[in-house]
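In structure tokens below, several structures.
We did not get these values from a lab; they are worked out from the coordinates using the rules stated. Keep in mind that this is a model prediction, so the values were computed, not measured. Cβ atoms are built from the backbone, for glycine too; each structure is taken alone.
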Structure I
Amino acid sequence: MKNLRISQFRYIEPRIEIVERKGIGHPDTICDSIADQISVELAKYYLKKFGRIFHYNVDKALLSAGEAKTKFGGGKIIKPMKLVFGDRATYKVGNEEVPIFEIVKNSAINWFKTNLRFVGEENLQIVSEIKFGSEELTSIFSRKEKFLPANDTSALVGYAPLTTLEKSVLELEKYLNSKGFKERYPWSGEDIKVMGMRDDSNFTYTIAMAFVDRYVESESDYFRKKEEILAEINRFLKEKFDISPRLFMNTLDERGKGEEGCYLTVTGTSAESADSGEVGRGNRVNGLICLNRPAGSEAAAGKNMVSHVGKIYNILAFDIANKIYEEIGKHTYVWLLSQIGRPINDPLVISVEVDRLEKDDEKKIVEIVEKRFETLKDFIQDLIDGKFKVC
């Protein structure tokens, strides 16, 4: 490929490494997840109804926290959280109306039903500020080419493999929000954030975990249950990663203050009263916020998957990096740079950097990159089908 550049770099493990993951119940993750679910449902609707996807991007979303009163044994929701979705979509095709608000509302409600045990429809207020798209961007979708032009100029990056800290942070949050864990520790809410730090070979994890107040009888019961979970986290990290960590959880807690000194929620998420959320402030498409790694200029959540490189290249860069690593077993970075109006199968540049590059590696890299772009239609179909999670 004429726009492919391959170069060598020397991978050096940093002394201090910092990695964060925001769990499924974190307000930012809620916004990212629902915006992307709306994107998938809109794409499916356009395809089923009209045979092709029309212009849309629903990558602007804000979650405004509600009000709640927590209490040992069970509190109550006073005011629902509000979700506001914005940006652009195609409302009408010929004489046919597209039920944008219905798709937005149903996507949001179904997502909460699937992912947060204690958030009901009565706890939600959903607002759509999605408007008509501009004529110039909308016109892109009427073109007949095999691949649409990119509707933005953006730079995205992916890398492989994950470090031990990155893998442990990712797997720990997934474990803490797994069905089996919730069955054993039902007081553990879905709003979990894991901040991991490695200093040489020493690992420290600071975990924020919302407790569900209906399962907590008293202050002493809260701290006992907290110690139970800390012991389980310690066991998990030791068995899965051979890590003996320093562990901290809910570090704002203070004994002797009752409910005020405990991280309690009614629904398992701080979005009920304490914290708001926004698309783009959460995890990258590999599920992590890696402070030692380069980051692209776009969030993927909510963008369309046929012309917006913020969705396509974001995920594609990681996909290519992983395929290269699987083939040659070396640390890899992949940068993809788009140019608005240029076909999405023809980036302005594809830059691949590999640790300790050897001559045989270059041939394999070229084959992997060329094959991935030859099968780009299949990759886009996987995005339409929702096979790639963006957070």
Structure II
Amino acid sequence: MAHRIINTKKFIPSGWMTKKIKDITVINPPKIKRNKECFVSFIPMAAVSENAKLVNPSEKQYSEISNGFTSFKNGDIIVAKITPCFENGKGALLTGLKNGIGFGSTEFHVLRPTDEVYAPFLFYHCISYPFRKRGQSNMTGSAGQKRIPASFIKHYSIPLPPLPEQKKIAQILGKWDEAIEKTQRLIEAKEKLKKGLMQQLLTGKRRFKEFKGQKWNKKCFKNLGIFSKGKGVSKSELLDYGFPAIRYGELYTKHHIFIREIGSYIGEESKKRSKPIRYGDILFAGSGETIDEIGKSAVYLGESEAYAGGDIILFSPYEKEMAVFLTCLLNSNSLRKELQKYGQGQSVVHVYKKNLEQLIISLPNLAEQEKIVGVVNAADKEIELLRDKLEELKKQKKGLMQKLLMGEVRVFN
């Protein structure tokens, strides 16, 4: 049956009650007992995403994990208690646990709903912005080790409609979750397809028919342009306005290899100490916390002059027409694996300008480069449109959650 939604004033509607979470749940219930040989789900913090979903929980024998870990069962809600996991939204409504139970990190609070509350309805409250924001201001402990006390959750109050309306609210929000997950899976599939296509096109394993038979030329990277080094800009120097700057960490957050808009800005003094970049320059992240992070590259296609800070290696091709193709090549699996052989360091892994300079690559003529870039660009645009759709769905869900959970919008049969 379709639901009818109407607006209400911003107060608790008639027929709703205000309840503290401690009155409708058992918080951090006693350990669940099972046979020692029984297999159960194991959920470390890494198995819970910032989208409040389980990600590949493992299975272990009860005897291995029954001591020293937090226990829970299907239908329970887990909420990360430690910073920054709590602020980042880590938590989950547990379903599909092996033999119905599981154990996991001691950094989870466990909420076991009573018959008075529909578990998915309470779960949406636990991942809502107001809950996380108020929880953040109630953390206790020292910096880096702050935690949400159980007392905050116990005394947190929520508006509670009758069970039928709780279920309808959860069903509506579930539809948004389904759309978000479907879009995320589509993005992952498109990215996988693009990755495979790039690998074939950039290595010459797949050729356009008009270029078959034309040889690719081997070149040393140092002969294709000029290398230089970015200069450091700290977070404290960032402004809301000023001169556009691209920092080392931003290369990791780009959805694709093209940088057209810049979100970070620096002042006049920082500008003087930073390295200018111009249209067609290639930026290379020469370090990362793991070996897999190094090698991320992006080409600057912005119209205005910008500045490079942080641990960025800059490359200015002699022929700007080659810039995008070379960036695609630098981001390819084969070339990144080649570069990662030179990685040095432990807590932070580095590769250096000299490692890039010595790279030997195979280059098609400019016409074939442009054709390959066109395919990559089209795939990127398709992925970017899906990412925009995903962000819009998340924004819609966030706004709808606030209205439905607080009774500002009502749902009726």
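Of note:
- For 19 (relative contact order in percent (Cα under 8 Å, 6 or more apart), calculated) the corresponding structure among I, II: II
- Origin of the value 2.17, where Cα Rg over 2.2 N^0.38 Å, for residues 157-244 alone was derived from one of I, II: II
- Percent of Cα pairs over 31 Å apart - structure with the largest value, from I, II: II
- For 6.0 (distance in nm of label points 7 Å out along Cα→Cβ at positions 69 and 349, calculated) the corresponding structure among I, II: I
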